[in-house]
1. Taking helix-only ellipticity at 222 nm (-39500 (n - 2.57) for each DSSP H run of 4 or more, over all residues; to 500) from the coordinates of each of P, Q, which one would give -31000?
2. Have a look at P, Q and say which one yields 16.4 for mean count of other Cβ atoms within 10 Å over residues 25-32, as calculated.
3. For distance in nm of label points 7 Å out along Cα→Cβ at positions 65 and 97, the calculated result is 4.7, so let me know which of P, Q that is.
4. Quick check for you: by volume of the Cα convex hull per residue in Å³, which of P, Q is greatest?
5. Work out relative contact order in percent (Cα under 8 Å, 6 or more apart) for each of structures P, Q, then name the structure with the largest result.
6. With FRET efficiency 1/(1 + (r/R0)^6) of positions 33 and 81 (r between Cβ atoms, R0 = 30 Å, to 0.05) derived from the coordinates and found to be 1.00, which of P, Q does the value describe?
7. Give the label, chosen from P, Q, of the structure having the highest value of FRET efficiency 1/(1 + (r/R0)^6) of positions 57 and 73 (r between Cβ atoms, R0 = 25 Å, to 0.05).
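Only the coordinates and a few stated rules stand behind these numbers; no lab work does. Since the structure is predicted, the reported quantities are computational estimates derived from the model, not experimental observations. Cβ atoms are built from the backbone, for glycine too; each structure is taken alone.
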Structure P
Amino acid sequence: MTTIKLLLKWLYGIGFAVSGLVLMFSTSFIGGLIFIIGGLILLPPTLKMIEEKIGSPLTRPIKYLTVIGTIFIGIIYIANNQVYKENETKKQEQEAFEKLPQHVKDSINLVKAQQDR
């Protein structure tokens, strides 16, 4: 059982760390960084180093809450970044629409009205 547990810690730790690297460069730098931290905490050598620095072993609930908390916070940052990007895109589209001549705006609005029916 402990071999499976150790294997899962390594797999999830590396998986979260790699996901964090991808997220840092594609979606949210801070969200990706937090994912990397959560992944590193899962890795047995990193956890052992943290426990040595603290001077006592971490309890199971503290380990789980720390990892789940970092992943949850990372997801919040990623979602927040997505909403921000969507709002920026809508704002740019609105600014581009406002620069169009009035007869083009009228045509676009007419087509939109027909599609909504």
Structure Q
Amino acid sequence: MIRVDIVLAEDSLLKEFWVDGHSGFSLKGTDIVCAAASALVRTFLELNEAEPGVVALQGAEKEGKAAWALENVDPQAYARYEAWSWFLLRGLEDLAREFPDHVNIQYRRHTGRSFHGS
């Protein structure tokens, strides 16, 4: 199962997320659920990395894992960041709705901590 832990900021935008696991929908290399989740997460990460107005911490321990935490968004980049965030969240929610035995999403509100265990 792909587990997604999402932390929303006070304005309901994405503040942090962790993705862990494989869906188990089919064999490695043929799993459409994993491929869809990977495409959503990787595109979000690459868009934010290329945007100088978005400052974030990013980590990937190994295949099947990703961690990301927003540090700051410049006002000039806010609208783009907002759109990318909603695109990622909507895509992951659609996957979880269509494949509930393979994708699980948990939401929390930001408490001032970044990354698990910090």
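1. P
2. That value comes from structure P.
3. So the calculation was done on P.
4. P
5. Q
6. Label of the source structure: P.
7. Q
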